[in-house]
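Every number in this text was worked out from the coordinates using simple rules, so none of it is lab data. Bear in mind that the values here come from a model prediction, so they are computed numbers and not experimental data. Cβ atoms are built from the backbone, for glycine too; each structure is taken alone.
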Structure I
Amino acid sequence: MTNTSATPARLVCIVDDDPAVRDSLALMLGLKGFDCRVFDSAEHFLKMPPSRACCLILDLRMNGMSGLELQERLSSLQVRYEVVFLSAFADTHVMRQAFLNQAADFLEKPVVIKHLLEALERSFSRLDQTNQSQAQEQMHEALTPREREVLDAVAKGLNHREIGEALGISPRTVEVHKSRIMAKFDVKSLAELLRLVLRGDRPKQQRSG
């Protein structure tokens, strides 16, 4: 039976007007387990942008829109990207502009696959950290003001009685608030809750309903 809940492969979009480069990179990265999609121009990519976060391997010089121009357009899209530039025409000014626009890396052609894989690992690590931070922000936003107060007190190590005294509520009410917080964060124990809040560990997917 197919496991439909498996995590999808990490998505890499390759934008390069050289078909040999596109195809060879897609083949090599596909063998490494990445989900690769290829585009022959920046315009092609903008017509069919992915619907989930990805790393973009972007040629600097292409017919039509350049790689730098595409990078500047990414902020208008609703998906998070990390950009790794590939170019045989790199200079200090161009690299500086790419990094000012938050490029993850800038590699020279012909690219060394080991260096590209390292750049992709760093890129996906940054995407994962962003996803984690946003998930925690969304969960905190789902809390009521009182639940946030209780959560802050729990994070400080206060017990139910101490929290109740600090907030002017009964220990039983504190317990009710804590139970609701744990349900919203989809954790089963106080240890899980503290690990999530204090260490920022990746939360599990919230239950619907």
Structure II
Amino acid sequence: MEFNAIFLDFYGTLVHEDDDIIPIICEKVKSTAAQECALKDIGAFWWNEFSIMFKNSCGESFRTQRTLGIESLANTIRKFESNCDAEEIIQLQLEHWTKPKLYSDTKPFLQAFEGIPVYILSNIDSSYIQAAIKYHDIHVNDILTSEDVRSYKPRPELFLEALKRYRLNTDEVIHIGDSLISDVGGAQNVGIQAIWLNRLNKSNTRRN
């Protein structure tokens, strides 16, 4: 089937996620914690705090990923009685967002779509993804983020706004991304066909 446009996720799809950065931040919390704790416990607590905030962030209650990251990390620091400053140590993650490692096949992959409009649909804050696009000299037709629509994938708002903004019907576009929930599930829920780009050989479940 031919498509008139391609929707693409960015982090985890075209560039590496921050999986190598999170343990470094957790180690900073662990090394200054007043109680005995394991890295996995710190990471799990932080992820749970972030996930709760993330799911409740929409519309008037929307907060950027930067804000969610700092607030959830601050809660984690308090939980483990660390004296770290959340805004200071999260800079490692924010710096990664602006200069993530590019997958070696990304540019050939994009070049294969020459003549077909390609639009990035990302949950990461606009300023960070724009910086990353510029850093790697990636050329796409447009970038639309959750910050623009005040809603995160897999909610429908980002996909629906993309269809409206780029004047596309659901059967004219395909979405490609690395998350079964945010990308595949989110796109399919509004009637867009989706491809799961499973770079990390994840199990075929809706938990990622």
Structure III
Amino acid sequence: MRRAAIYLRVSTDKQTTENQERELRDVAAHSGWDIVATYRDEGISGAKSRSARPGFDALCKDATRRKFDVIMAWSVDRLGRSLQDLVAFLADIAVARVDLYLQQQGLDTTTPAGRALFQMCGVFAEFERAMIRERIRAGLARAKAKGVKLGRKPIEPSKERAIVRLLQTDGIRKVARKVGVGVGTVQRIARELRAPQKDSVPLSLRG
């Protein structure tokens, strides 16, 4: 019986790996594979490096130790979105003589066609990510051209003065809670107070 390891990943905390795992376990049962380990990365983008994905890093290390015979994943983009990283991963598991099964692509790397398809899928995943980045940049450019003001909304002068006053006695988190603003806003004002710019108007006198 082949020993199988499942790798699961979702990009946000609002997503779940439950559906991925259920279908992969069904495939393993149908194929007669014994699932010996499950690795997860939840709320982590596939664009992150291996070191930034602890589940994937552990999977790769255990693959080199031959703790299983086949790696199962829902789709190629669960493994990563960089073609270079995907090809390196495939090379590593090939050296370790560990096979790869991808549910969405119906991929099995025991065949030359499977290895070629794996690289092709990596190209499409990287292309998709590049297109998303381009759409975001184009959207920001259109908004700027229409006069839409980007960035954070300026804090009200009255709240700014209250923050300056409260910082003399309270901590940053307590001030943020009292005034009803984010901790980052209070931290920014605290930094400005510690290092005022030359010829600037004191925060306490603004408005």
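Structure summary
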item	result
For 2.1 (distance in nm of label points 7 Å out along Cα→Cβ at positions 21 and 61, calculated) the corresponding structure among I, II, III	III
Structure responsible for 17.8, 58, with Rg and Dmax of the Cα atoms in Å calculated and labels I, II, III on offer	II
